[in-house]
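Since every read-out is calculated from the coordinates, none of them should be taken as a lab result. None of the values given here were measured: they were computed from a predicted structure. Cβ atoms are built from the backbone, for glycine too; each structure is taken alone.
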Structure I
């Protein structure tokens, strides 16, 4: 069903194609950034993934501050990709298919506004694509509940502390990595075999 929706969105957007760039950047929040980073690092065409914070009002927040849920930031991943290899629409497909976009401010045991589902857009074109995709998903009935994903302009991005970067790769035996991140990555690799890096 996701692929049918993606085809529909691509058909709509090709009527007014945007110029391709050598590299592009997108920012997604889908719960814990360790999970999201681990998934997107496997996507063919993704060149870099940086965990960080977006959407809040405090400048240069620390992880400790963001964890209080009072700064307004979401844990996000900023993804640098090659649009000639993977499209923005395909990244949205991975985004919506690898977390639960129907739970408000929650992903599994992670609870708080910092774990909200959010697409931060930089251009009006990105906003239109994300909104159209979200609408099609809602109307398709794929999810039993309504999608609560926030679609907001990107006003800031602050990289997280160094120890958060490449967390899964550097800490594969840590409990959270074993029991939460690894199953999510394995599910992604099976479901999106055609989008995996070689």
Structure II
């Protein structure tokens, strides 16, 4: 096993891992709703977003990953979401989206985004925590999250937070073992209506 910072040539595996991370314990991903099309199409878009000049929250520079026998098996990202969110439109334009397409996407996502708690001041977001199915139950993701937390700590952030579907018990147990605590539950009606999923939890811990 080899843990390292992600590089541009990791774009394709990062696209696959981001899709898996959004699946969680469900058969469908949030990208099925936001991006549409086949899984291959969605992973391709995510891979393209990983290497744009605009460093949105999909960008490879936010990721640590682990290789197992030369395969990028798992990854996790850490970033300041108040900054990276603002760069999503620019990154979408870089991969060929028009202003109209971005406006349509924003309209689709507005009911979902309105459910999320406010981002905490000086908070570090943990996101895109995913592992390829064939490499699960090997303890690969814990060191990745610890590395992401360390980067936030070194950058001077005071706390770290993440959002996870309340039904994803294994992920919640892992996060709790890393010191995260549940601070809010949100989005039940909206997620059920649009994604056929239950509520999410906001979890947080000091850095």
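Between I, II, which one scores greatest on mean count of other Cβ atoms within 10 Å over residues 55-62?
On the way: I: 15.1; II: 21.4.
Comparing I, II by mean count of other Cβ atoms within 10 Å over residues 55-62, the maximum is at II.
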>> As an exercise: helix-only ellipticity at 222 nm (-39500 (n - 2.57) for each DSSP H run of 4 or more, over all residues; to 500), calculated from one structure in I, II, equals -12000. Which structure is it?
In response: II
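Any idea which of I, II comes out highest on mean count of other Cβ atoms within 10 Å over residues 95-102? Present the calculation step by step, with values, prior to reporting the outcome.
On the way: I: 21.2; II: 11.8.
If we compare mean count of other Cβ atoms within 10 Å over residues 95-102 over I, II, the biggest value is for I.
Taking FRET efficiency 1/(1 + (r/R0)^6) of positions 71 and 103 (r between Cβ atoms, R0 = 35 Å, to 0.05) for each of I, II, which is largest? The partial results should precede the final answer.
On the way: I: 0.95; II: 0.35.
That would be structure I.
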> Given that distance in nm of label points 7 Å out along Cα→Cβ at positions 23 and 159, derived from a single structure, equals 3.3, which label among I, II identifies that structure?
Replying inline: II
> Which structure, out of I, II, was FRET efficiency 1/(1 + (r/R0)^6) of positions 39 and 143 (r between Cβ atoms, R0 = 30 Å, to 0.05) calculated from, if the result is 0.95?
Replying inline: I
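Taking relative contact order in percent (Cα under 8 Å, 6 or more apart) as the quantity of interest, name the structure among I, II where it is greatest. Numbers along the way, then the final one.
Numbers: I: 30; II: 21.
Across I, II, relative contact order in percent (Cα under 8 Å, 6 or more apart) peaks for I.
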